[in-house]
Structures are given as C-alpha cells and as structure tokens.
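Novice: Before anything else, here is the set of structures, which you'll find just below.
Bear in mind that the values in this text are calculations on the coordinates, not laboratory data. Quick caveat: nothing in here was measured; it's all calculated off a predicted structure. Cβ atoms are built from the backbone, for glycine too; each structure is taken alone.
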Structure P
Amino acid sequence: MVKRVLVIQNDAPETLGLYETYLREKTKLTLIHAYRMRESEDFPPVNEFDALVVGPTPISANDALDHAFLRKEWSYLREIVDSGKPTLGVCCGGQMLAKLLGGEVKKSPMKEIGSYMATLTDQGVWDPLFRGFPPVFPVFHWHSDMFTVPSGGELLATGDPCPIQAFAKDNVRGVIFHLEITAEDAERWTAAYPEEPAHIGKTAEQVIRECKEKEPEMTRLALRLVDNLLAM
C-alpha cells in the first residue's frame, strides 16, 4: 500500500530538497506551501496522512506566533503531535515541534553555516530514524537557534558547536541539520541570504564547496532517513 505523506514547506528558498524528491517517487505526496496560504484556507485533516514532514524557515520558532501563517500552522502542528503519526521536523520545523512538546528554543553556542559532523548518541544508534546510519556522519547547517530535548524525550545526535542535533519524543523526531541539501540548493540559499556566511568567517563559495564535497554521502543518508521515517 502506497503511504500518504504531507510535507509542509515554510519558506520559498528553503525547500525540502531530496526529501521531497524521494517522497514523490515513493509515496503519495501532498506539498503545502504554508507561507502562501490564504487566511481562508485550511490544512487538510491529519488523519489523511501516514507520515508528516515540517520544513524550515528563517523565522525563529520563538517568533512563530508573530506571523499569521505560522499561527495557523501552530495549531495544526499541535494536532500532528497528538496524532501519533511519524513526524519529522527539519531545522525550524524541528524547533517548533520541540516547543510544542515542552522544549525550548534558544541561541546555539555559535551560528552554523556549511558542512559539519553529527554524532549519534547511544539512543540515536538504536532509534528507528537512524537505522543503518554510521555513528558519525556529515550534515549541512544554516541556523542560529537550537532546540532543547523536551522532557521525556531523548537526545539522538550531538555536534560541535551545537550540542543538540536531533531529538525524539513519542512519534516526533526533530533534526537541526539538513541531509536533503545539494550544492544547487546551497547556491540558492547563499543567494537568498548573502550576508550570513561572513558572520562566521566563511564566503558563499566556501559554503557551496563544503556542501558539494559532502553531497554524495549526505544524499545516500537522506534517502535512508526517508525510508526509515516511512517504516516507523
């Protein structure tokens, strides 16, 4: 039976990249551009889907309720959390889900832009989302904020300088990192946010090059992560 998956995109430049592409091949995919929704539009019933993915936005999760489309989405995310359905939040998508589960969103020790390494915890090694992952793997980052692990949840992956890379609680998984990004995506992001790499002493070209160097391994792991989510 073909699974039904909802992807919520929260920003025009920040697509779900390889996750979306692979889900289109594997599932019956519904993609909602939440940032374009009119006030009169409603999200589809959660029970129409077998799994859900919540995408990133440059808006801080702490400011979500200051934006009309995210206020609407906030209520919907609460339904998702309560549904018990496998759910993945990516970057700010993970931050919003963490807040709804009782966690916090605060500044990361340092802004992260470009390629870094994430390390699975003992819990992460056994978590279904990371089945078949190496204990240490490359990821792409573009964020200033980070989530904390909600009470009763588990830390799944760590990193440096951001110590909390992934969490699990019940049906929800949140990751601060991106595996779904290709060098083409990184080029689009650097065009959208051209001033930001310099904040950590990098150039746009360096960020794109870092992504390109890690792209083959990240692509392989992105597809595995999607398979794992669908199997949860």
Structure Q
Amino acid sequence: MAKKKRIFWAESKNFPHFFQPRYNELITGFPLKGRWYPEFFTQPSPITIEVGCGKAEYTVFNAMKYPFKNHVAIDVKGARMFIGARQCLQLGLKNVAFVRTQVQNIDLIFAPGEVDQIFIPFPDPLPNKPSERQRLTSSRLLETYAKILRPQHVIHLKTDNLSFFEYTLNVISTQGHKLLYSTYDLYASEDHSDIKEVQTFYEKQWLSQGAKILYLQFQLKEVMPCSLE
C-alpha cells in the first residue's frame, strides 16, 4: 500500500488540476482564493464543492453532466481522491479541480460568494462525543461554510448512518437553518434529482445489504456578503 501511495504522489505532482497546499501557504494567501475564475477555470460559473470526497465520484459525475459549471473536490486523503483526479484527466475535463487539505481550511481556499453548492456524500459519522466538532455538519463547520457560500446556495448530505442524519436534522432545526428536503429512504422516494444517478463504492455495498440511504438538502440562515460579481 505504501508503494502504491508513493506512485500516486509522484504522478499527482504532474496533474495541473491537483493542488496540495501546505497550511502556511493557505495562511499567507492561497493564490486561487477569489480568483478561481479566471486564474484556473475558463468560465465565470460559481463553484460546486464536494467535501470529504473520497474517490470523488460526485465531482466526476457533476463535472461530466454540467460542463458549464465549475467543480472542486476536497479531502485530506490524497491517495483516494487521486483516483477521481486521474479519471478527470483521462476524460479531458477542464471544469474540475482537486485540493488536498482539511475541510476546516476551505475558507482559506474560497472567497465569500465563490461557492453555491456543497455535497457531503457519506462522511465519517464520528459517533464519539469528543469528535462532534469534527463532523462535517457540525455547527462549527457550518459557520465555516457560511463564509464561502452564496445566499441562494444548497448543501446536500447523503448518508447511511441514521444517528448522524438525525444529528444533522437537529443542528439544522436548533440553529435556525432552512431544511429544503429530507427523506429516510432516498431510493423509495419520489425525488428524481441527480443525487440518485451516482453511487459510491460503499453506497453500492450498503444498498446490496438492504441499507436505507438517507438524504437531505438545506440552506444556512446566514452567509457572508458576496464579494463577487
């Protein structure tokens, strides 16, 4: 496994769409913050991001289906997201990027109003109470998301973990955010959005075992003023 990771690191250094900034580089000023267009992307579309992306199945799918929108996948585990990055390179996709960093750093990567959708597909539920602040839908991280989102944004959560799902519903309710849609059984629901069109490797495994897939959409009650045109 270590040898495979070394191969990933060596190859990814040549990927023009794969960024691995050090924390001190983010603090001093990530050069694409507020400048993803026109410095990297060729179209002035707001960005969809996938946090905790793993192999980035959702980013690859969205980048293919929506070529006139921009997409960025974020995860700290580079060996997994490398798979999606290589696939995008092979497909010749120009509207996608990958950033290896902690999700907590996203306000150092994007400017206010630069993002209009966040996908959170099957995050680690971190069931132990001491880990609550690290959950991808914790109030702490929602405050970070609010710094980069446009007012008319959407956050998507897809999970198989009932406890984590209900934890998120509770955060939305108690914090006064706006729940747009929720279902305890996505594939038995009448929802026909893109969220059904792509499945991760683990999602397919859980479905084959009879697991129910839980899904919701919501908006944050407050976001920072948009600084972009």
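Novice: Identify the structure, out of P, Q, from whose coordinates mean count of other Cβ atoms within 10 Å over residues 84-91 was calculated to give 18.6.
Specialist: On the way: P: 23.6; Q: 18.6.
Going through each structure in turn, the value belongs to Q.
Novice: Can you tell which of P, Q yields 17.1, 48 when Rg and Dmax of the Cα atoms in Å is derived from it? Provide the component values of the computation, followed by the final result.
Specialist: Values: P: 16.2, 49; Q: 17.1, 48.
This figure was derived from Q.
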